[in-house]
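Values quoted throughout were computed directly from the atomic coordinates according to the rules given, and no laboratory measurement underlies them. Everything numeric here is computed off the predicted structure, so don't read it as measured data. Cβ atoms are built from the backbone, for glycine too; each structure is taken alone.
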Structure 1
């Protein structure tokens, strides 16, 4: 299981998720979008274009999928 979480997500922080993920029986991995909210949107002051943030998320999902497929 891959969880993609914005660092500023109002529905739960990475610190709140980590203990929950440790208790799961399924293997899980957490990818945190630095500065991101629930929709991974980062403040303009971060200086990173939103398209680049989304590309990073997609790259991580692809990396995780490839690693998961190889393991099974």
Structure 2
């Protein structure tokens, strides 16, 4: 997540992780303006393990590309 917020990478896609695996990074990303949703572009519900974190300008395109992978 820190690489994402620093601009070193464009997105982070995860599946099967638990909240404790990315909670701190999620906060850092949110504060930096990174968008995170499930793979279908829905706001995170706190339970879903299929998450997409990305820069706002590419988020919708990434959702189109991965939304059917679940």
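Tabulated data for the structure shown
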read-out: Answer label among 1, 2 for the case where P(r) over Cα pairs in 10 Å bins from 0, in percent, calculated from the coordinates, equals 19, 45, 30, 6, 0; value: 1
read-out: Ranking 1, 2 by distance in nm of label points 7 Å out along Cα→Cβ at positions 30 and 54, the structure that comes out highest; value: 1
read-out: Structure from which -14500 was derived, helix-only ellipticity at 222 nm (-39500 (n - 2.57) for each DSSP H run of 4 or more, over all residues; to 500), options 1, 2; value: 1
